[in-house]
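FYI, it's all coordinate maths here, none of it is from the lab. Predicted model only: the values in this text are computed from it and were never measured. Cβ atoms are built from the backbone, for glycine too; each structure is taken alone.
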Structure 1
Amino acid sequence: MDGLLLSKGLFPEQFLRKTVDYILSQQLEDGLIPWFEGHKADPWDHSEAAMGLSIAGEYEAAEKAYQWLADNQLADGSWYANYLDGKEVYKEKRETNFIAYIATGVWHHYRISQNRDFLVRMYPAVKKAIDLVVSLQAPTGEIYWAIEPDGRAFKDALVTGCSSVYKSIECAIAIAEELDEDCSSYLQAYEKLGTALANHPEYFDRTWESKERFSMDWFYPILAGAITGEAAKKRIAERWDTFVRDNMGCLCVSDEPWVTIAESCELTMALLAADEHAKAVQVYSWLHQWRDNNDGAYWTGYQYKEKIIWPEEKTTWTAGAILLAADALTQHTAAWDIFQCCQFQRYDCKSNEKSLSEKQAAREA
């Protein structure tokens, strides 16, 4: 099946069952989900794959994945960037978006499973992670991208990384609200970070070459909810022709002929967040030509100048992204809108015209 046109209520459960089984087949006994058999795992992609399991109703396997994070969290609340066979293999940098993403995964699973015991059990790990990430916020609002081996912050920031952190802080606020925990510091950090992402591109890429050639820098602020409404539509239109290739998908970078399937799924969800539903349906429909029908997995990308699959990898996080986009299009689970709507109660996700503090003051007046 090369084309798959999805709409509300029509989740292709049978078609995607093999994709779910592929993620399950790669999960290790301790719960860790590597990219593929024999390869590394990282905390962000591990969580993305686990989110796919939650969508499929594989609650035990998903909770086992999040328990791995809790069991392997470092004392300061972080994780190393890469693990192989459950052991850390790269200790040079601990990236803040990797650290924060546990909050997104845990909230996503809770919204689907309604397992409050799981939420209570995971909250200490979420809190340690988000406390650390918030402590790494610059005075101007951006979150520094990584922690050096000696514990110092690497003082620059990425648009994509900060967008992911923005959504994770939002989910941490939702978890804290659900458990009646104080989240005032998270609210302040969330507002400052959102302002930086929406209005201050000069706060990012200060010490290295701009990352604007990466498609994720284009659509991640929309995917995370930092840029919404007409501003989101305008942002999509401005670089659509730069990054989108008809009947293939979304480029990873603007200067390479390489369509990547996970980025195309994330673009699908960003388009839904920008109220570009027709474009979202169209982009997602192109992606299933990159599926291995033998095992239901999806190739990472396609190099269209040479007309080859590249790299020859079928990653679990790509499978997770396929499931997330299908859920967003069909509204299959209770968490279908996790990338389309603010996740905590005191914020109006349909408008960001006022600051959080102004909105809260209005509600309390």
Structure 2
Amino acid sequence: MPEDADVFPVLLGLAIYSATRAELTSAHELSGRLLDLARQSNDPVWVVEAHYARGVGFSWRGDFREARKHLELASESYRPQRHRAHLALYGQDPGPICLCRRSAVLWHLGYPDQALARMEDALVLAERLAHPFSRAYVLTWAAWLRLFRREVAEAEERIDRALTFATEQAYPFWTAMAAQQKGWLSAKQGHKERAIAQIEDSLARMQAVGTHVTQAYAMGLLGEVLGSVNRASDGVRLIDRALDQVSRTREQWCHAELLRLRGALCAAAEPGDCREAEISFRQAIERSREQGAKSWELRAATSLARLLAEQGKRAEAHDLLAPTYGWFTEGFDTLDLKEAKTLLDKLGA
């Protein structure tokens, strides 16, 4: 038994707690201490838990390359039989959780098909292990992946499963997160006022359980819906608040997408003056490139190319979008890549 056997689970709990509250500087420092302890002890369970905490922290911070590295190391060291004996101590099984968080990271890095495969692995493992909290975790993230991929029908099925299970198990954190997803789904199905109410309710629920992760992203989703009901100026103000929160908490995984949404709302609020929209789109591209977030980059580049094309700058629009689209080697059946290809074809005609 390592000398720090009593300290390690306490630090792990604090790291996870800090991350869920979007206190990511503290979570980052704690996960670094965990990794040091794990390496010193050479305890395989500690190694997995430390890399999990480190990877999740990097993921929330938008450092997707580092997140992928740590989550892969955690998965490589994971053995189900070792962790089953420690569930009472750690409260969740890192095996399926690391897989599902790797899936989300892979999507951000521009590998939507690999992301889908890893999520299916996570779902199978979570089902086999039958640990309720871990299963709720994976079901919720399976819904997030379908939302990121903009697959409405598949997202609806995943969201309903996640919400039903979290409600049955009385997990307020996961029900609040699923409520955010329900709001996005309602908006995509054309129920705008319902979407606004659902996202606002989800934000209140997250506040009630003391968590702030995904709050800024939910504000972005709400801002987008406001723009669709002729309240673009309100949407811009809300996303500016979300961006302030991202800067304060360092929960930067959605930073580029918030900038892109701001650009779209600025264009809608001031259709005759697109300077502010273009600035936001370019900032979104720059931020996504810094993070290696190719999926956010593609979405932002498509938005900017569309804006440039509307201004008659077709060649510039094509030259901007083509290299980003050309980087991808998979996911060509996803909506983002289909829209980018359609736009490129029109610009090249």
Structure 3
Amino acid sequence: MDQKHNVVRMPSERLYLEELEVLKSADREAKPAGWQLSPKAVLTFLVGGEVKGMPITPKYIGNKRLVEMAIATLLTDRALMLIGEPGTAKSWLSENLTAAIHGDSSKVIQGTAGTSEEHIRYSWNYAMLLAQGPSDQALIKSPIFRAMETGGIARFEEISRCASEVQDALISILSEKTISIPELGREVSAARGFSVIATANTRDRGVNEMSAALKRRFNIIVLPAPSDIETEVDIVRKRVAEISASYELQAELPEDEAVRKVVTIFRELRSGMTLDGKEKVKAPSGVISTAEAISLLTGSMALAGSFGSGRIQEEDIAAGLQGAIVKDEEKDRLVWKEYLENVMKKRGSTWRNLYYACSEMNN
């Protein structure tokens, strides 16, 4: 089997290898130290275009200026932080930026409550350490350490989920661009091209406030939720098509009307207001993001392909909506019921079947 179809998820540099190769062959602009593409070619890779007759897939659908600012930040000695609500493509943009610039997006630290300072600096193989003392062979380098050595980019996902003392371990690295290893009596200095791209959540639970000192080491770019329904529909449609192809789901892609209905529901619950501005709605306890809409529709495709006709039905969407919206059993069930009765039920015949399917699922 083709290796490309034998893994669950491929990194961007492999998924879009052909596009990167075409961009490299056509790129005549000056390339910064350590970069495989010029800034303009990186921008084309991210926002889309056409090079030598090959269409370049847009990786980020949104404000082009924000992408230009992100690329420009990485040309300086400043690190980049992408901030936004869940589902605003922070991680996706971070991965594709790194893939385009260095061709290796694998140097990742996933921020959690259990992330320690060792994950940021280095740790030891303790069996080797006890056997022969501190040595290069016993040293386990963090992703940031390896990025510094090679002049690459390290990605720090969900930095705001880490404890404050762990976040602060980054301050000296970003300021001095060195990691001290006192056990070996030496320092490692960053090669040219080194940088860090961090992502931070603004709404989810379990988030720790970042210190002003840490924020000063980053250029911060806020990625907004899609500004209008057409943009969000485009994002959802595109990502569902990509994911379904990757997983080889045996179902038809959702019709535009189904995508629009899901996006409408999510936007209204997220904003607390119907799209026409005529009625307020209660928001559920969970975060109703664009990423959730994408997951819902790919899940509906899996249901339709495995247990249905291969074409998404209202019952498949209703099952996904129930799981996405009702996170807190009692509170969210009532919020969802109120939305069904006060908003969806009144929308006429085109929404009737979905209303009945959702009401049955919620009882």
Query raised in the report: Of the structures labelled 1, 2, 3, which one yields 30, 57, 12, 0 when P(r) over Cα pairs in 20 Å bins from 0, in percent is computed from its coordinates?
Result: 2
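Name the one structure among 1, 2, 3 that Cα extents along the principal axes in Å, for residues 106-241 alone of 61, 36, 31 was derived from. Working shown, then result.
On the way: 1: 46, 39, 22; 2: 48, 33, 24; 3: 61, 36, 31.
It was calculated from structure 3.
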Report summary line: distance in nm of label points 7 Å out along Cα→Cβ at positions 42 and 338: greatest across 1, 2, 3 for structure 2
Report task. Kindly point out which one of 1, 2, 3 the value 13.0, 40 was derived from, the read-out being Rg and Dmax of the Cα atoms in Å, for residues 162-249 alone. Result -> 2
